[in-house]
Structure P
Amino acid sequence: MPIDVITPQWPAPLNVGAAITLRSGGCSTAPFEQSNLALHVQDNPQHVAANRQSLVQSLKLPVQPLWLDQVHGTHIVYAPNAGVQGPADTPRADGSYSDRQGTVCAVLTADCLPVLFCDSAGTQVAAAHAGWRGLCGGILRKTVATFKSSPDQLLAYLGPAIGPQIFEVGGEVLQAFLSQAQNPQHQQAIEAAFAAREPASGKYLADLYALARAELEASGLSQIYGGDYCSYSDSERFYSYRRESKTGRNGSLIWLRG
């Protein structure tokens, strides 16, 4: 069955293709139903391969997306040079960048934040996987730095992630982000992204979308879109690791059309 997708609503150039996959439309069985695209979650590899091939066909992609071995880090690979031959050669990285047609940048998520990038000229694209560790470590800042264009010429789209009413973290996460603040305005935005729960608990509700916007704005971007989903709450459309630890992964893809 064709993989169902969301098309990001953002003013990207017409030659930039982008899509975010949903759970529906594939062939994986419980607990990965239906459109799991990840090989590392113990799904049937044949089902994953069929889902990936269905995605290529339904979106008319030029090639298989460059799937990554994501490790919650900040390494970004140049997609045209990746040269992936099979699962054993999958690059260990949390982002990819391309300035050529014939490559597809992609990240897999199930609560972490996927961020898609392009430049206003439609000549460069990138995809980044931003869990809180990668986000705090500078994955978005580093992705912006891979572009030849200045940050004010870039667009970013925030895909489905765990929502700010659900994502509970400890005070050490707040302190980790504050330690990376680039300026006083960035620090204020970080503080505003954490809502304290009961004072004695030391727990906070963290807004990944707000933290990503703060990071991108501190990096010079103003064209930031998306950020209106909750992967945890929307079980029909999105996988959620926090909701079900054994689950699949949604894909967020971006590429330059021919």
Structure Q
Amino acid sequence: MSRNFALAILAVSSILGLAVPVQAHFQELIPSADIVPESGSRTIQLDLAFTHPMERGPVMAMGMPVRFGVLAGGKIKDLKAVLSPRSLEGKAAFTAAYTVDTPGDFIFFVEPAPYWEPAENKWIIHFAKVVVDFGAGSGWDKLVGLPVEIEPLVRPYGLWTGNTFRGIVRKNGKPVPFATVEVEWRNDGSVKAPSDPFITQVVKADASGQFAYSMPRSGWWGFNALVEADKPLKTPNGKPAPVEQGGLIWVHAVDMK
């Protein structure tokens, strides 16, 4: 099924009130490198977009993020001022550059503006983060303190294809038993899913909020833990609607050669 045809079906079905499969949304926060080389440029380019990574789109327009920053050396630095708008498939997205000056693990994070999804009649806020290492190898497991966040139990860089990533889903700092975690590979165009269930992998955390997934291909993998916010937000029509919160971490796998 073509993307345009699928979107047309979704639009018509939404109008008629029919139940249809919905695509998984992922807040991308992708750095130009997850390990900064000791020699050469120390400037990291970070690209932000709200999209469906396995299907390579479509892109949803982002509003100005509520927060954008980095946790390093135990301190959070506000980076919102360095965000620059960009256009991706004609939709609003963002980019930023950051130069690391001292060894350490840098945890970049974003709290995007709430996104209204009319097809699902809910707001979506996915708190995303990614860890970039510069000659440290420690600090990668620190929590930013996001409302929903994945605590990595495996160092989230320097991973081979086939390694298993493990984490704990936390909401307001506490583990979330049996939380749903959606997993998608950021498709480079080399893979076509044979059917819909292959697009988004679904993992369920155990009673302690822990989950695990083995990455079968090199590239960027997004792990998105989904929970419902404690309070609704008003829709564009002024009615209350639920809020889907996601705690998202991006992890890069590399082929062993």
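All of the numbers you see were taken from the coordinates with simple rules; none came from a lab. On a predicted model such as this, the values are computed, not experimentally measured, just so you know. Cβ atoms are built from the backbone, for glycine too; each structure is taken alone.
Between structures P, Q, the greatest calculated value of distance in nm of label points 7 Å out along Cα→Cβ at positions 33 and 241 is seen in Q. As an exercise: helix-only ellipticity at 222 nm (-39500 (n - 2.57) for each DSSP H run of 4 or more, over all residues; to 500), calculated from one structure in P, Q, equals -2000. Which structure is it? Derived from Q, not from the others.
Here distance in nm of label points 7 Å out along Cα→Cβ at positions 193 and 209 was calculated and came to 1.3; which of the structures P, Q was it taken from? Label of the source structure: P.
Assign the value 25, calculated as relative contact order in percent (Cα under 8 Å, 6 or more apart), to the correct structure from P, Q.
P
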